[in-house]
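Please find the structures below.
Please treat every number below as a calculation from the coordinates, not as lab data. Not measured: the values here are computed from a predicted model. Cβ atoms are built from the backbone, for glycine too; each structure is taken alone.
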Structure P
Amino acid sequence: MKICFSSLAKIHCVMAIFLAQFFGFLVVSSANSQDCTTEARCHVQLDTGIDMAYTDAGPKDGKPIVFVHGLTDNLYMWSLVTEKITALDPAFRLVSIDLRGHGESSMPSGKDCPNAPQTCFTAKLYAEDLHDFLGKMGIEGAFVVGQSMGSIVAQQIALDYPQDVAGIVLVATSGNVGGNPVLKWLTDDILLGSWKPALAKKGMDTPEALWSALPADADPQALQWMKDNWVGDRFAPADFIDKMSELTAKIRVGTFFGATKGLDQYNNLTRLENLKVPAFLLWGVQDAIFEFDRDQVPIIAALTKAASDGHTKAVWKQYGVSPAPASGGPTDVGHSVAWELPEQTALDIVSFIRTGQPTPDLYRIAEREGGKFEIVTEKGKAHIKRFD
């Protein structure tokens, strides 16, 4: 703050302060006047150093639901679900974010990030970003909804900052990701086995070059690879998959390395035994990333203990009925639940927020002739486990 001594200096000082406040007001007003309800994201500068991109739809005094995307995804992944929730109840405030290094949010700026990218993409750092974001946005008592890696972030903020959270929805989740075979495949076969050598042949072999490279720098067919091997989903709308693939192909290689390795370090099973906020877990029967025995059984056990000790109430629900076939493509609900069954996911999220329980209905995918499929609802036949 300026200190004013002489009369003339006082006049100049008062004018300077007025102008600073006036133009500062204009900047804030301009930011607040932006349309943050669509894919044209708004941005907020966090104290953690991240410029976070987000969308914010619905009444500002509505019950807030904050959506967190998965590994190398972005906030667009929740667009199908948020559209359905708005149709069900337009009174909710629906906020979706791009995590650090994803979508339009900035890369972490730590000087050691290129050399050790996993240290800049930990669950703890994601939760710190989200905590700061909620504070800056004035959002209290949020329901945090995450899919896959987003569910890990939801767990982490509920454990580290329970005062921020009214409840969490964990779609396709795990309490211990270490040693996950899909992450190992992505790291060993794609990132280290293919992309890194290809970049080295172009002279992009320094940590800084890897950090800032794009997938297309390593593989000219990266976009098609995204559609065929990473983002693609036979049950999701084709135009949705096309756009998700295009957006994912814009993610920096540094994020692929850092976020994948950082996720591989996550194990909060012990801490989840003391979870203190309500939780709803949603799992697809053919989830090939977070499987039943390896991932669902341990987290169910942790939350059963948390509930029996009186810390929380939790509920787990399964989508689909058919186990994955020994060969061929998926035939029922898999890992990307929110893309495959967005309307049903929306129904269960809203039901959980309103009642503490999902709907009692079973949702599954049934194959029909000619490779077609349909979504089937069986009233009152859901596979549900309750812990309270």
Structure Q
Amino acid sequence: MFLTRWRTALTGGLVLGLVFGLVEGFSLFAMAFGRDLGLGRGETAALFSTFLLTGIVAAPLAGRLADRFGPRRVVLVSFPVFALGLALCSQATELWHFYAAYLGLLSLSMAALTVSSQVMVNNAYPEGRGKALGLAYACLGLGDFVLFSVLGVVVREAGWRTAYLVAAAVALAGGAVVALLTRNEAPHPVVREVAAVEPGLFRRPAFLFLFGAAFASGAVDFIVFQHVAPFLVTSGHPESTAGLVLGLAALGYVVGQLGGGGLSDRHGREIVGAGSAVVFALGLAGLWTFTAVWSAAAMAVVLGASVGGMVASRSAALGDLFAGATLGRVSGMVGAASIVGAAFGTWIGGYGFDRTGGYGLTFAIALCCAAAWVAGLWLAAPRRVNSAAGSLVRSAQ
């Protein structure tokens, strides 16, 4: 019964786990190819930030494709493109080669896979949306943990070129599994003209505040997953330990998604989102203060759980506020904001390190972003939509 009820959520989670597990581990690749090619952390961070910034264009386009052709079709076409981009990285000998692969192939395919999986899950669960998205994003965290651990070992033992080829093979295999899991689904009709977006929708306060909250939470997310490992290496830990700690942060993300999604269904997106931000601040302070291996591992779990809670609340709030025929395009726009925030979080860590030799500036900015996330989510007010829906249900009874 569990697998039947939550099959779509788990399928969407498989897509997210593969995509983010293979892309968010960029820092593991970058520390290795940066040494080989003589690149500074600022240069590799700029590469990844630029890649993420292309999502400003890619995510809205991906949302439109999902609305028109259906998320399943978009996912199945995008996986081979995603795998090709990873494989080409294994052949890079110059920095611009990475730019060509990441901006030319990985950007659009990642956006298409991410937005389509979100639409797939959001539209399948008008009730229990928070739990469904929590399950999906918990799979993302589990994918991060497994793939960070595996790719970290491959980078160390066989080199970053082999690791990119392994990542490409994993992407192709994952696409085949998704095709099997969704083979019995009713085909989504191809829409020649997608439903028109409500006039002024992208100027509505709820959208603008959620857009801002997505930027802030994206920055927090990528500051954790792109700069915790380099911070630990700078603090004197070996790269293998940093990779393990990053994997533990991904496990914490699973806990945050599962707990945050269900709790937000019961207690509201704002309450859970704000609580997650408080936990994030405590975890970041602990990581900065206590850098022994055991304490760093514990704080990484706390940070991962807090980010998971934020993303669970944000994704469910998006469905609460904008569910319907145009959800793909709204998801694409909000996704673009999250991507820009992620690019900022990635860039500021590399820039701050190159300018100051440490991560104090980056962590201070992360705390400011966490506060902005709380303000944006609260002002977007998904609680008002859920309150109105609850009143209609009670009146019908």
Structure R
Amino acid sequence: MTSLLPSNAGHFETAVEAAHAERWTRMGGAVPFITTAKENPPPSFLPFLVWEFGLGMLTPYVDNLYEVIDEGVRWHRVRGTYGGVKQGLGFVGVTATLEPAWHGRAWWNSNQLRMSALPANDAPLLERIEGITRLSLPFRSDLRRGVYEYDIDALQGDHNRLDDCHLDVESGVRLYDGGTVWSFGRTAEIDHTLTEAEGIAIGNWLDVPEEGGIPWASMTYPWVTATFGWADNPETQRRELMAAWFPSRAIYLMLKDSDEAVIGYRRARAVHAVSAQFGGQYSIDGQTYAPSENGTRVYIEAMTDFEDADDVETASVSVVTALTRADGIPVGRLWLRPQDVTAATAFAETEITLPLRKTVRERIKFLVRF
């Protein structure tokens, strides 16, 4: 071994060096590894490198420490900018557009995230999105809200009696006091053809007419709904009559889980006999429809509210008529629990998987054909 001691070293220094000669030989092989350890560090090194690079604030939100080290340094260089927010959200696989508040608002330094896709879950993903965004924003900026699909802005009623009322609040719900407001929506579309058994069960069925039109004996519908001419096509008359039966009734959608247990009932907010029309206000599968007195199909739409149901998954959804509420349940209640209903007639049951969450409003559309 080559001695590294100076020429004036005494016997003691020489003896110590000789006693550790084998150790110095072993450590010599580690010198190249020490110089390249940060390029491909072993797992045991990671916590110390995270501390050395000043990236500890990311560890509650990013599980992979290799990713924290590889991408965190670049994120740190742009932290405090909108680019930093974009790069930070990449840690959790989310892309979103940052929208600053109007400068005239009281909370002028707030921002909202407009998601490109519905986040996969409320916990822990939303907590991670919130934490990383707040770390990435400029120092004086706040994260106010996150939205996807369902986004109702506050009504700006400043300097009048509407100011500071319910209309002055944006849509959404917080997961904890003082947290970010989350406002998400999801749409499901179902096209269903009413069967004879379903029609008879709900009391709305006409046999397909043969030659000669609809017989008088079958005309059990109010004459006010017969808005067609006698010379019209009998099959069209039949569909118009059956479609006109729905709007005058209270229609609900019933949600069930995989055990066939009822999760709840949501009252429909739109029930119309419709006809296909370009630019109509309702759409299913790319086709637009508009309400019509001579509509031959029925459009039914319901939307759950925030916190109607949470942490439960639907397996099917059905349309419900003739629903009877339990004693003491108000007529105007839009979401009914299973115990709030004593009787109901369901039809058009459709298998559908929807993970219900408190931050997501589920918009469910039915187009019923005859």
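Calculated for structures P, Q, R, distance in nm of label points 7 Å out along Cα→Cβ at positions 291 and 307 is largest in R.
Kindly point out which one of P, Q, R the value 2.2 was derived from, the read-out being distance in nm of label points 7 Å out along Cα→Cβ at positions 83 and 259.
Of the options listed, only P reproduces it.
Work out which structure the value 54, 39, 28 belongs to, where Cα extents along the principal axes in Å, for residues 107-242 alone was derived from one of P, Q, R. Could you put the intermediate results ahead of the total?
Numbers: P: 50, 42, 29; Q: 54, 39, 28; R: 78, 40, 23.
This figure was derived from Q.
Using the calculated result -0.28, -0.37, -0.47 for log10 I(q)/I(0) by the Debye sum over Cα atoms at q = 0.07, 0.08, 0.09 Å⁻¹, pick out the matching structure from P, Q, R. Going through each structure in turn, the value belongs to Q. Using the calculated result -11000 for helix-only ellipticity at 222 nm (-39500 (n - 2.57) for each DSSP H run of 4 or more, over all residues; to 500), pick out the matching structure from P, Q, R. Source structure: P.
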